[in-house]
Structure 1
Amino acid sequence: MKKLTQKEEEILKYFWQQGPMFVRDLLDLQEEPKPHYNTLSTIVRTLEEKGYIGFKQYGNTYQYYALISEDEYSKSSLNNVVDKYFANSYTRVVSTLIEEEKLSLDELQDLIRQIKSQEKK
């Protein structure tokens, strides 16, 4: 899937949280100062072109909905980061987290327990 801008990702989150919506519904959810309707509509159409949302037509208007779950998006994004910045090595990711003190010994031991429990299944 194509990479999203920060604003596109923000808009996609509304679809995950609220379900299917029209652009007008999405506009109502925006904080002040609200973007112009056409700006929001362009972002939604871009998300549709990138394959993240689909739509159902009702006359002259469209109701949009997410085509990918938040979980699927998170996993895909993580895989992209690991591939791009860690040579597709999850070991390097964990090593970096340990070196940067973002992962404690207790958390690492929990991960080891999770791995061992997965192996038993």
Structure 2
Amino acid sequence: MAEKTEQTKEEKIKKEISRLKKNFRSLDGNKLRIVSSLIERAAFLSVSLSELEEIINTTGYTEEYQNGENQNGVKQSESVKIHISMTKNLATIIGQLARLCPPEERKESKLLALMRGE
């Protein structure tokens, strides 16, 4: 049996772009150019979020800090902060894509399901 090779980040992004573009096949050229840029951003954010989730699962949600000799404690990790920010950005892009999705495909759109949290 052949070994499964780990995909690079670029390969994962291309795969996600392809998956997302299937929802927009019937758009005219002008809208497709607009949507393509949003799809590329969504794919990048989606793959990056997966990577951040692996980091967070390994390192945890918090990190210790020390400001001087007597000031120390625990704070939210930088990975978590970035994850929260990127999740908000992805949700915004998914909302924009859902509004641009051709009406005949909206019923079956995975983008709308993702936006509703299904």
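Here, each number is a calculation from the coordinates, and none is a lab measurement. Only a predicted model underlies this, so the values are computations on that prediction, with no experimental measurement involved. Cβ atoms are built from the backbone, for glycine too; each structure is taken alone.
The table below gives the values:
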quantity: With helix-only ellipticity at 222 nm (-39500 (n - 2.57) for each DSSP H run of 4 or more, over all residues; to 500) derived as -19500, matching label from 1, 2; calculated: 1
quantity: Origin of the value 20, where relative contact order in percent (Cα under 8 Å, 6 or more apart) was derived from one of 1, 2; calculated: 1
quantity: Which entry (1, 2) yields the derived value 2.2 for distance in nm of label points 7 Å out along Cα→Cβ at positions 20 and 68; calculated: 1
quantity: P(r) over Cα pairs in 5 Å bins from 0, in percent derived as 2, 10, 16, 17, 15, 12, 9, 7, 5, 3, 2, 1, 0 - corresponding label from 1, 2; calculated: 2
quantity: Structure responsible for 1.4, with distance in nm of label points 7 Å out along Cα→Cβ at positions 84 and 100 calculated and labels 1, 2 on offer; calculated: 1
quantity: Identity of the structure behind 0.20 (criterion: FRET efficiency 1/(1 + (r/R0)^6) of positions 28 and 76 (r between Cβ atoms, R0 = 35 Å, to 0.05), calculated), options 1, 2; calculated: 2
